[in-house]
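Some structures are shown below for you to check.
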Structure P
Amino acid sequence: MTQPPAPTRASSTAASPVPPAASTAMPGARMVLAVIATGIMSGLGGMALALALHAVQHVAYGYGQAGGPHNFLAGVSAAPPWRRVAALFTCGVVAGFGWWGLQRAGRPLVSVTAAVGRGDAPGKAMPALSTTIHVLLQIVTVALGSPLGREVAPREFGALLASRGGRLLGLAPGDARIIIACGAGAGLAAVYNVPLAGTLFILEVLLKAFSPRAAMAALGACGIAAVVPWIALGNVQQYDIGPMPLTPAIMMWAICAAPVIGVCAHAIKTLGTLAQNRAASGAARIAWCLAVFTAIGLLACLFPQLPGNGRGPTQLAVAGRIGATLGAELLVLKIVVVMGALRAGAAGGLLTPSLTMGALLSSVLVAGWNLAAPAVPADAAALIGGVAFLGTFMAMPMTALALGIEFTRVGHDMWFPMCLAMALCVAVARGCARLTHLPGPLTRPAAPGSVSARS
């Protein structure tokens, strides 16, 4: 009988299975390297953008010298009225001509969400030059007094850097998607010193899923990115607060005020969607930006708290240093100027503006509450309501809770009313959304260049 030929060395090797460890060792090593590089690059990028923002603010409003004010609200308050108007007029010029030129000559922008993609499918590539110009325009306009937030810029820049790094390292599509999301979350962590919130933003908002691999990558990238800016910016918190002991009155206020805050958050979000969907484009954006930002400059002559992303008014609210009358005035004006900026086609985030609107709304509500019910400290009410409004408005309750904790480093006891208010506020807003769902402009895709398309 003829014996079958003995297998050759080559055929034996081809037939033998590859051990799992050997097949995943290199992809795992590349992923670790990508996480480290993403954290460092996003941290440096966030630090550079923050330093650029501060530099433009100091030049525009003439503060920061020895013996003078060293924060934005104090700098704007100390600036003469003509300087406030000039800074916001310049903001209109930069915003109008900048985004008009980018829309006319640049490549179409790709949002972070589109860059991350879904599942294992690769997202769209972010154009490097157009995205970088878009990021710088946001930073400059916010520094000059735009009422929108600065957090979208470092997210976009971090995602851009991470996408390029993932491509160089040859990551698999699923890992590349995680790394791009990590770049965006790490940018948020870097600019606000919030590693936990950055991690939750990646999982809750961008990936919309939890896996151990994604969680480890997010924690690593955000942890590194938050520490890197300490080199120049220090280990600082965004808002200074005093002691906030938990009382039964605070718990009762959180339960009763949350539904009102939820309804208001839904209404203002609907208004913002309308403004975004009707945002000016083309040459009309120039006229709109000049008109809106000049008007903000004129209002700033009477209300220096209006320019900027809202950090100043929020600080006053969470410190309990804003009255009901001023709080109501600033709330109405803040809503008007934010909607005006969105309608004009300006770009920016809504994270800090929504926190500001919630804190101001809560300051007004608690003033009425204290007339007829057990007294609640205004600072605690502003923090609880501001965070609940933020989580509802931005549809990211877990991230918003982490932001409130890391922004203020509030004590553990206050977490209970914050969580309770968040749950009730989100539930009420979702009920309102089901009852008042409007077809047409509110449901159509956002136009290229709008805030919702970029966030």
Structure Q
Amino acid sequence: MRELTCDVAVIGAGTAGIAACRAAAKAGARTVLIERGPGGTTCARVGCMPSKLLIAAGAAAHEARGAGLFGVRVGTVTVDGPAVLGRLRAERDRFVGAVFDSLDAIDPECRLAGHARFRDPRTLAVDDHTLVRFRAAVIATGSSPSLPKPLQGLAERVLTTDTLFEIPDLPASLAVLGGGPVGIELAQAMARLGVTVSLFDTGPALAGLTHPDLVRAARAIFAAEIDLHMETEIASAEAAGAGLRLAWTAPDGSRGEAAFDRVLAATGRPPNLADLDLERAGLRLGERGMPDFDPRSLLCADAPVLIAGDASALRPVLHEASRQGEIAGANAAALARGAEPAAPQPWTSLAMVFTHPQTASIGASYDPDATDRIEGAADYSDQGRARIEGRNCGAARLWADRSGRLLGAEMIAPAAEHLGHILADAVGRGLTASAMLDRPVYHPTLEEGLSGALTEIAGRVAA
């Protein structure tokens, strides 16, 4: 084996890894980036970008079918599945190419191809060809899709986000397992493209929503397009032709079964940590194999190792992965030169789901037991601009402390991606509901819809 010595070793060349490599190098550290392949970001390859391309295609078909609402007559809408997926892959590959261009900008002498494992707290073995001795290391190995137990023996027949976008045509029927952000986005997009979709989830909520009013609203909205099976357990799965037959147990104890052309597992993406030999690095591991680490500095306990991006399981979204990579890379460089790592305050939490209507979760989570909060409600089922555009459905819930300072919010509403950014900025700045009401809002806009919730909070503070 050849040997390399560096200040910082970064494992993984996704969003967090590339950011960490750049940040460490910018801080003057000799840096090595190790990638076992395929490289590029989860977002560009199998995540947010291809899924949004599928959502956009579904939205186009849905809007064409619904044009009659505005007096616009459209003939029969036909979906060309191979064409939909062909454009998706072409655009996806363009996004991935841009990531590879940024990766290629990193000095080839600072990159290694292969699978890295810890030999000890200061050494990595890359395959059987290189030992990398480091002063600090960053784990940015991303995540991989998981399969529910009843399907694990049938993996070759089950789609995940790693394989869904490679199918040649749209299936006639699809079972989606998991109603979280990924599952509900893809389920609705497929349904709008003419696929008969059934969605199964063991819990009561969809799209990551937690407020009971919004959970009920989401179930009613999505049930209009998708056959929902909530609080339902998949009992068994077996091959049926080219597809699968699933059997399930409903919340009332009754059983059902049906055959599906394809089954998509969207039940989560656990971190890729199992094959890194973390114990040899001297790291303390929890029950799920996660190392003990500081969520602000991202430094693991007991070793000069940091963790960032999806591998940390903190907030598995691209903007957080990029920032975590920058923090981890800068802190790894600091450790390498004997300095103390920084512990920046985390950003205001912001999560979105790009269904129609969209959902957003901002700031502090909903807490049904909180006694020191004031809540305000906004209704989008009859909001002016939403009604003009035929998108009048959904609601928002905002919560503040007793002074009216905004703490967080959840919503399922048209343009929630924009409303969510406004509220995230307000929460981050510590603004009150009254201060928000004192800012200009143009008419008629969807932003006006938040005024009801803000007025309710301000009124209760004044009272």
Say we calculate FRET efficiency 1/(1 + (r/R0)^6) of positions 220 and 260 (r between Cβ atoms, R0 = 25 Å, to 0.05) for every structure; which of P, Q gives the highest result?
Q
Structure (P, Q) behind the derived value 3.9 of distance in nm of label points 7 Å out along Cα→Cβ at positions 348 and 412
P
Comparison of P, Q - label where Kirkwood radius over Cα pairs in Å, for residues 324-435 alone is highest
Q
Given a computed value of 1.03 for Rg/Rh (Cα atoms, Kirkwood Rh), for residues 108-147 alone, which structure among P, Q does it belong to?
Q
Consider the structures P, Q: one of them gives 0.00 for FRET efficiency 1/(1 + (r/R0)^6) of positions 132 and 396 (r between Cβ atoms, R0 = 25 Å, to 0.05) as calculated from the coordinates. Say which.
Q
Check the numbers for relative contact order in percent (Cα under 8 Å, 6 or more apart) across P, Q and tell me which is largest.
P
Which of P, Q yields -9500 for helix-only ellipticity at 222 nm (-39500 (n - 2.57) for each DSSP H run of 4 or more, over all residues; to 500), as computed?
Q
Origin of the derived value -0.27, -0.46, -0.58, -1.01 (log10 I(q)/I(0) by the Debye sum over Cα atoms at q = 0.06, 0.08, 0.09, 0.12 Å⁻¹; candidates P, Q):
P
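Values in this text are rule-based calculations from the coordinates and carry no lab data. Worth saying up front: this structure is predicted, and the values here are computed from it rather than measured. Cβ atoms are built from the backbone, for glycine too; each structure is taken alone.
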